[in-house]
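Next come the structures, one after another.
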Structure P
Amino acid sequence: MDPDAGMAKLRREGRCRLCRRSWHDAGGIASRHHLIPRGQGGDDVDQNLIPVCGTGTTGCHGELEHSVHARARLRPMLFPDELSYGMIKVGPGRFNKRYPQEVTDAG
């Protein structure tokens, strides 16, 4: 991973994109969530990295990794360049499945 990718955004926002807690209030653990995982072709670029609290298994970062409901809550908080990146990188169908606009109990 490019160690500088997403760091300016993490510092600039100063809080978790999902729960909106400051890094201090979130236990001081800040990380960068890949909208499109590297294993699925995502790059280490600013448009693909979202500042969140926790790690890949804890806090909001863990929740985003494991819950489509969390990803649906994140969707309206994505910036236009982040949405564009995801749509272009994996296509609208795959992106909308990973980050749905809503989740029903059946889905």
Structure Q
Amino acid sequence: MSNLPYKIRLYLDREVDFRKDVIVLDEGQGQYIAEWNVSETKPTDAQLNALSSQATALENNAKIDAKRITEYLSWQEQMEMIYKDQKNGTTTFKDHCDKVRSDNPKE
């Protein structure tokens, strides 16, 4: 079952600690739930499959977020841009952020 962690996150409607709450394994035959250590009822495959399109969108957006992180400058450089923008009345920081976002749009 592909993107299983995203389906589980959607099913539970919260962040999940996949090191202790729900253990997902893939031993070459596809992902599966090895341990379910949360109070909510473990979902059926049908319940999880119903979340496929939402899970795909969530997974794709997570990849875009990771790409954006690599393109934003360091926090020190961003702070310098913000300072200079306020001092000079420019929009360098906003322009930089807009470019990163437009280059990596979310679904």
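What follows is calculated from the coordinates using simple rules that are stated; it is not laboratory data. This structure is a prediction, so every number in the text was calculated from the model and none was measured. Cβ atoms are built from the backbone, for glycine too; each structure is taken alone.
Tell me which of P, Q gives 2.1 when you compute distance in nm of label points 7 Å out along Cα→Cβ at positions 83 and 99. For distance in nm of label points 7 Å out along Cα→Cβ at positions 83 and 99, the value 2.1 is produced by structure Q. One of P, Q was used to compute helix-only ellipticity at 222 nm (-39500 (n - 2.57) for each DSSP H run of 4 or more, over all residues; to 500), and the answer was -17500. Which one was it? The read-out was computed on structure Q. Of the structures labelled P, Q, which one yields 1.00 when FRET efficiency 1/(1 + (r/R0)^6) of positions 35 and 67 (r between Cβ atoms, R0 = 30 Å, to 0.05) is computed from its coordinates? Derived from P, not from the others.
When distance in nm of label points 7 Å out along Cα→Cβ at positions 19 and 91 is computed across structures P, Q, the figure 4.2 traces back to Q.
Where is mean projected area of the Cα convex hull in nm² largest, in which of P, Q? Largest calculated value belongs to Q.
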